[in-house]
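Got some structures for you, see below.
All of the numbers you see were taken from the coordinates with simple rules; none came from a lab. Source: prediction; values computed, not measured. Cβ atoms are built from the backbone, for glycine too; each structure is taken alone.
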Structure I
Amino acid sequence: MPKKFLILCLKLTLAFTLLYWLYDSDALDLSAFRQFELDSRAVQLLGLNAVLLFTGAILLSLRMWRLLNLLDFDVGIMEAIRVNLASMCLGLMLPGLVGVDAIRATYFCMKTTERKVDAFTCILADRMIGIYALMLLATVAAVIAALIGLESVDNTFVVVSGGSLLAFSLSVGLMSSKRMLEQGPLSTIYKRLPALIHKIVEGVQRISAFRRDLGLCLLITVVSQSITVINFVIVAILINDNLPLLAHFILDPIALFFNSVPVTPGGLGITESVFAYLYESAGSSNGALVSLLGRLNQYCVYIAIGLPAFFLLKLNFASLDSDAKQGA
């Protein structure tokens, strides 16, 4: 426990050091926040934003539920929603998006102790689809920006986002191909990997066989990630930032990708730094502030919808534990 507490303190120190550095270098300009006025227009936008974020969270819950069912897990829709909402709330205090995945994986591993690898594989596939959707959004938006000649965003983003999407697609394709792994050029390396890795890859291959379901999961994710981008767009509007809408759909997904880096709690400080750098390249000085306010807004919504789900999960676990004792 002391070791874990020390690590958490170090992560928090790094997060606040990064935020202070952004503030000291004027990359985090809090004076822009003074332009925010809580009038009827702002209340309407914030209300719309809360509804959209809740909708996005439900969509992600449905994605996770569908993936679990592809590997024959007996999980209902309402249970999947409770687990996902609770993990989104509790994950705010854990490192990056990985903390959210850790909570989900822990829950399903505890519920199905004999299928821990399959539970982990489902959560891994869930995260892979999320990352792919971010890359896809950025690539499509970057191509459109290049075609219409959007001056605020450099055309190199087409290469960066498109190249990342292609590399990720090839990696997933390779992992999904049993023939390529066992008979291709990488077969020698693959065969020497631990048995646990083989089981995870086999699980991914089983999921990849359901292409129509994966297509639906990707569509759901694209809609949900678009809602996340709109969250930052609304925050930018409220502080009168001048970044074009299309630029948000290029830069925000790229910045959000770094939120999955498990270094600081919730990616705090790291994500703001990336937002600041990317927005600066597009002519806006409010990247760090948009990121900070946008994520605070997300946190408020996730806490409001996640805490009730967490207490319902605790009751569910107490019921499962009682049944297990009676069975013993």
Structure II
Amino acid sequence: MHILHLNRFFYSSQTSYIISLVREQRLQGHQAHLFMESRPPVKIPDPYTSMLEQLGNAVIPASNPDSLNILLKNKGIDLIHAHSPLSFPLAASLSSKLNIPYVVTCHGLGLNQPQYQGYLKDSGAIICISRRVAHNLRDFSNKTYIVPIGVDLSEYRPEEKKEPIKIVLLTWVDSGRQKSFEHFCKAAALLNDIEFYVSANIQPDSKHAIFLGCKPQHPRLFAKTDIVAGTGRTIAEALATGNAALILGRTYQGILSPENIKEEKHLDLSGLSGSEPCYRNIFLDLAKLTQNQIYLRRLQQFGRTLAQKQFDHKLLTRKIIEIYEGVLQNRQ
């Protein structure tokens, strides 16, 4: 199958995920191509630039019709997959021009709006990364599929955890996450005998934090850490590498534990359905983890098992391919 992926570049885990999806689809025998409607600013070093270049000449520079025509020429594209609402118009235009279907992935909320309705209606399928996102698009439930963001379990795997206990906060700070960012850093500063790492787009006002900047994190960082806070793919990567996870986004959802998730078929890792962030509550959870090694190790083992069950990138990629096949069959 020949698939054309469309996305608008952002410094985010969404970009990393799409690159890994294209790579995995190729490994599974499909011809997957990526058109990134912009590229990262030239920075040395820039991990995103390196990740894009590894895909070869299938990655096209900023929106350039001539470059796109060259990519499509003689490629026999069967289906288009748009990952950003900013790419929906291009997907629809190419779908009409080439007489092929397109599917979209919805990575967040806010897409059930008039400007997107036509694109969602005309799509062959709508892939949502969580139950919460799917519920927001319930008007299209007849063609909505929930496929979580996956992680390569052979790349993201635990290594030996050594003292002191290592905590990582990985987030993109905007006006909606500013409070949670500040409160988590304040809570971590109250702990003793730990190492605290922060990967974000702004440097924390904390003398206790080791600032890593804003970049994709190498799997070996999480492999050696004990506790990770964040949302979405960050949590999936943390679980795969044997970390206890705290879901922190615009709200604080607390520790991800067997008791908290119960029998949920699709986990909510959004950081949107919790309580107002408060450093006291965050501190109590961090203290519970750092002061009880048995509990911490149990959660770390649970995390790896959960990742194997729900976030295996290879299995989830196959599920997406099956969705493509269903769309193509329905069109015929």
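Just a few scattered comments:
- Structure with the greatest value (metric relative contact order in percent (Cα under 8 Å, 6 or more apart), set I, II): I
- Computed -27000 for helix-only ellipticity at 222 nm (-39500 (n - 2.57) for each DSSP H run of 4 or more, over all residues; to 500) - originating structure among I, II: I
- Structures I, II were shown, and Rg and Dmax of the Cα atoms in Å at 21.0, 69 was computed from I.
- Label whose coordinates, when distance in nm of label points 7 Å out along Cα→Cβ at positions 272 and 296 is calculated, return 0.9 (choices I, II): I
- Per mean count of other Cβ atoms within 10 Å over residues 16-23, the highest-valued of structures I, II: II
- Structure with the greatest value (metric FRET efficiency 1/(1 + (r/R0)^6) of positions 24 and 168 (r between Cβ atoms, R0 = 35 Å, to 0.05), set I, II): II
- Comparison of I, II - label where distance in nm of label points 7 Å out along Cα→Cβ at positions 88 and 128 is highest: I
- Entry that produces 14.1 once mean count of other Cβ atoms within 10 Å over residues 200-207 is calculated, selected from I, II: II
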